[in-house]
Structure P
Amino acid sequence: MKAIILSAGQGRRLLPYTKSTPKCLLELSQKPFIQYQIDTLLGLGVDEIVVVVGYAATDVEQVLRKNYDSSRVRTLYNPFYEVADNLASCWMAREELHGEFMILNGDTLFEAAIIEKLIRADNYPITLASDEKPAYDDDDMKISHHQGRILRIGKKLPLEQVNAESIGAMKFSSEGATLFRDQICHDMHQPEALSRWYLSVIDELAASGNVGTISIQGLDWTELDFVHDLELARAMVSKWAEQG
């Protein structure tokens, strides 16, 4: 199993903390954010991790070289991180999109049980981990699904159609990898490609019935988007430490 972590962005909504430090290197209990992701993946037997870097790439690479074997954890540079959204990061990693793999957002903190559920999922070529809550806001990556099959995904879905949100973690089978890679290469030829999220590709593929979801409701996760999210993430890490 391979995991691709998308960590090219600066995280401007976390300024001033990210003025000179990329979001993925912000510390939680004296440990960079990205190490929680990588340590969880390695602990579950994921044997190849590719981190797509951009902003302050040299700093990220230095941390990874210091803490991990380069045969298992390596980086891929996205030179377009300043002018493009994360669809471009996936396009830069297109040669990695083969066989069975996972894609994880570089700003999602998750407990190991979430990744375990994702690894076991095999009902669809592409599977997204999703959570549910009473109400959804404009920043949520909203999902409309029926009995586990995703119908639509996007931030602007009509709220009456929404019954889950993506947590930024998904798995691809070999078939799903081919579908995803081919659609990315097609979409990157479009004029608006640089301003698109890679989940817009998943939304396109959902129409063919190849995208499913698994619920991780009740399990711990959080995104690191805003300053107040730092405290939520630190509290989560402290809880895990207390639980051993």
Structure Q
Amino acid sequence: MIELNKVDFLKSGIEAIASFIPEGNFRFNDKGIHLRAIDPSQIVLVDYSIDKSVFDSFSIEPSFVGINLTELNKIISRAMQTDKIIIDLNDSEFKIDFKGELDRSFTLPLIDVSEEDLKLPESEYDAVVEINAKILKEALKDTSLFSSSIVLKVDNGKFFLESQGTAGKVRADSAHAKKVKVKSSAKVTSKYSLTYLQNIVKEADPESIIKLELKSDSAMKVSFSIGKSEIKFYLAHMLL
């Protein structure tokens, strides 16, 4: 049985995952909870973990279980801010209880999901950008005015975001940004789905730091914390 007194970060984490992944395997062990899954279009891979120490109580048999994330997200979204959440498993069901002003109990059947152990993309990134989440989200809104794709560049210690369509083009750069840190060993130019990237970062707290790891014409690694959990996304690149 697992108990958690504050549910906000779990709600945001599950929401972030369910935006892409309809079902996946959760691994419960002595380290905590971990999920690694790829979306049906194989454009985004998600790597999500919550350390055992985050929970108020964590006593559960090591398990590897398939869960419908769309349905789980519906349930977790119903948790009130003052609720305590209790999670338990048996051979066929995933049980979630909310303890608060009104006690509520939900169950989901366990499902069969491929047990293939997904490997993370292997890449030596040429650039790392650490950027305030609010700044990045606003820049993505700007670039979405003209296109559904975005080109990210790193050159001479600066970070650039560009998009172009038939109606116009937009370019943003970090030359005078105080909340953007750039480290690079080479120039980087790579193109990505803007819609996917916006969905990836939407659950990041506005004052949090989002880390982008980049290499030309390669998948990008996007990582940030959601409360006390860590989430990483690997977003496939598009052809320039």
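Set P, Q, criterion distance in nm of label points 7 Å out along Cα→Cβ at positions 31 and 87: the highest-scoring structure is P.
Could you figure out which one of P, Q the value 17.0 for mean count of other Cβ atoms within 10 Å over residues 135-142 was computed from? Corresponding structure: Q.
Computing distance in nm of label points 7 Å out along Cα→Cβ at positions 23 and 207 for each of P, Q, which one ends up highest?
Q
Suppose you compute FRET efficiency 1/(1 + (r/R0)^6) of positions 103 and 175 (r between Cβ atoms, R0 = 25 Å, to 0.05) for every structure in P, Q: which one lands on 0.95? This figure was derived from P. Please state which of the structures P, Q yields 1.8 when distance in nm of label points 7 Å out along Cα→Cβ at positions 39 and 191 is computed from it. The read-out comes from structure Q. Comparing Rg/Rh (Cα atoms, Kirkwood Rh) across structures P, Q, the highest value is found for Q. When FRET efficiency 1/(1 + (r/R0)^6) of positions 15 and 71 (r between Cβ atoms, R0 = 41 Å, to 0.05) is computed across structures P, Q, the figure 1.00 traces back to Q.
Looking across P, Q, the calculation of relative contact order in percent (Cα under 8 Å, 6 or more apart) that yields 24 traces back to P. I have -4500 for helix-only ellipticity at 222 nm (-39500 (n - 2.57) for each DSSP H run of 4 or more, over all residues; to 500), calculated from one of the structures P, Q. Which structure is it? Computed on structure Q. P, Q: which one has percent of Cα pairs over 18 Å apart, for residues 95-182 alone, as calculated, at 64? It traces back to Q.
Readers should treat all values here as calculations from the given coordinates under stated rules, not as data from a laboratory. Everything numeric in this text was worked out from a predicted model, so none of it was measured. Cβ atoms are built from the backbone, for glycine too; each structure is taken alone.
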